[in-house]
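Novice: As structure tokens, here come the structures.
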Structure I
Amino acid sequence: MMKTEVPDIETTAQNIIKSILDRIPFLKIESIEREKDGVDLLVTLTLDDKKQVLIIEVKSNGQPRMARNAVNQLIRYRDTFPDAYFIFMAPFISPQSAEICLKDGIGYLDFAGNCFISFGQVYIEQTGKTNPFRTRRDLVSLFSPKASRVLRVLLNNPGRVWKTQDLADEARVSLGQVANVKKLLLDREWITKQDGFSLTAPWKLLEEWVNVYTYRKNEVRNYYSLKSIPEIESDIANACREKGVEYALTGFSGAARYAPAVRYSRVMAYVYNDREDVASLLNLKKVESGANITILGPYDEGVFYGTQTIEDIRIVSPLQTYLDLKGYKGRGEEAAEVLLRDVIKPKWTVGEK
């Protein structure tokens, strides 16, 4: 999704608030002033022959931390403008940011027109409008391959307080990469800063990750074998060990080890580098349909973080297994939810105590 540029954010905000207010027949806009008395936008209206002032704080980022800063600033204006109505504006305002505004009686308006504005006889509430100004740059940055290594470490170690250097070493990334991820999580208010920092909203982080993740980020190759599922899995493990190739089962193959109630008929495994050699060694037939084996070339080595050995076979972490399964419609989603409920969430709950 391409980013829609906002060349002058205050001019854009001014035009949008004007377009919203112009629709109200019993209201007249007297003036819209920029940077007046320290205020980003000061709007003066006539409503029922009475003067009404709107004080608007405009930010380029509508994530929760910025919304909270904006709300705190608007609250400080209440002494100076006791009869004003206060509004937070940003190109995109997340649901959590909207809640922050409403909790303190502050209105909000994004650049697509999603809003809550309520003063005098005016009541405007609108949600669900597609937002062309929603930049996915921070999502791309947060879930890039190297950044994802940091997220896996945080999600696999619930409740742990991290120093930047320790986290960089554990995730095998640079200090700059950790700092970037830390900022993006802090903007969302998903980490707390103590003597170090700790992930406090694993559920929200995973939910956002699932929305942008697909196992097809990896190189996907499908095969067929007449052998049984356990035989195929054992053969892959033995072949990779013999060749010294890094591998780990995932998908249904992984979920069945963590949650034995999962039933399946397709093997899925990550094989690093020598995928074709392993497939050839096992006499697997490459197919376009009817496959019972999927071999993935990992998009990043981070998929192997937290790998466990169960019954002498390597399995990716429950977290990675969940991510890979969630993109499978039907039974894949069901297996993912079992894994989330029975394996992942209990670990997070313990970690938060």
Structure II
Amino acid sequence: MRCEIEQLGQHLTRGLAPCYLISGEEPLRIEEGCDAIRAAARAAGYDERLVYTVESGFNWNELFASTRSLSLFAARRLLELRLPTGRPGEAGAKMLAALAAQPPPDTLLLVITGKLEKTARDSLWAKALESAGVAIAVRELGAQRLPAWIGARLAARGLEAEPGVVELLAYHMEGNLLACAQEIEKLLLVHGAGATLRAADVRASLVDSARFTVYGLVDACLAGEPAVASRMLRNLRVEGVEPILVLWALARELRAMAQLAGELAQGRPEAAVLSKVWASRRGPVTRALRRVRSGQWLGMLRAAARADRVLKGRAAGEVWHELETLSLALSGVRIA
């Protein structure tokens, strides 16, 4: 059967399946799903854990032999197989299909892979594991689902959030669930379970983070404050922040702004277009859209692409100069 990662906890309360296949592209959520399976296995008496990682030259016969040998330490054991590439090869595919068809007694099989493409999901070994047990595909959390994940995680840690807190965390932590989870743990340590978080608390917690400072630069640009943006950019350089992080934040914002501007140019109502923007950021975003002509966003995206080439040594120039030019253009300064 198939199971969503959000439903795994409820599934485990009903008992363990003979085998699990967990795959995807969100390392934090995959590992937490595996932790839940391990905890349920320990509670069910699976006291021994064997871990194998499939690499070049992996001995599948050794794995098979371990499933047929008696444990010296426990009556039940968890057999954990890490398959980073999602490609077990011909021998491995046959072995996994055989293990699914005839699960070893008193052995729970957990197979962990990266994202499986459609051909891999439809392969005989993957289908065999899914039929015999549970297949869990962990999908990437997009911007639309991230706030709900953050809200649920705060609640699970006993933290309440005032309006705007979840949006603030989602904006600054999008694309890095691990950093977001660590930030929530830090907030829990500082404020304690049962606390109600304010936006000011989150900003104070993030103030020493390079990601936060980079987002501060983006906010200054959107607000049309070139002097502030230039000062922040100089500080980032002095503090040793990698230019690739600065470029990532600027390019990310430019792509989003170009999309919004394109929708406005097509005649969509401003209110409908801005509904996609976090409420706390609608003011600066609206002013930037009104300040910059639609065609200029494409020019800034080209400038970001040039900065990327300079950063990678594929074009002549100095990357911090390119970043300053890009920041000033986003702030509303006309660049020749």
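Only the coordinates and a few stated rules stand behind these numbers; no lab work does. Fair warning: this is a prediction, and the values are worked out from it, not measured in the lab. Cβ atoms are built from the backbone, for glycine too; each structure is taken alone.
Novice: On relative contact order in percent (Cα under 8 Å, 6 or more apart), which of the structures labelled I, II is highest?
Specialist: Working: I: 12; II: 16.
Sorting by relative contact order in percent (Cα under 8 Å, 6 or more apart) in descending order puts II first.
Novice: A value of 14.2 was derived for Kirkwood radius over Cα pairs in Å, for residues 148-243 alone; which structure in I, II was it taken from? Intermediate values should be presented prior to the final figure.
Specialist: On the way: I: 16.0; II: 14.2.
Label of the originating structure: II.
Novice: Using Rg/Rh (Cα atoms, Kirkwood Rh) for the comparison, can you identify which of I, II gives the largest number?
Specialist: Values: I: 1.11; II: 1.07.
When Rg/Rh (Cα atoms, Kirkwood Rh) is calculated for I, II, structure I comes out on top.
Novice: Out of I, II, choose the structure whose coordinates give helix-only ellipticity at 222 nm (-39500 (n - 2.57) for each DSSP H run of 4 or more, over all residues; to 500) equal to -17500 when calculated.
Specialist: Values: I: -12000; II: -17500.
Of the options listed, only II reproduces it.
Novice: Computing distance in nm of label points 7 Å out along Cα→Cβ at positions 12 and 260 gives 4.0 for which of I, II?
Specialist: II
Novice: Still on this structure: Given a value of 2.6 for distance in nm of label points 7 Å out along Cα→Cβ at positions 68 and 116, point me to the structure among I, II it was derived from. Don't skip to the answer; put the middle values down first.
Specialist: Numbers: I: 1.8; II: 2.6.
Going through each structure in turn, the value belongs to II.
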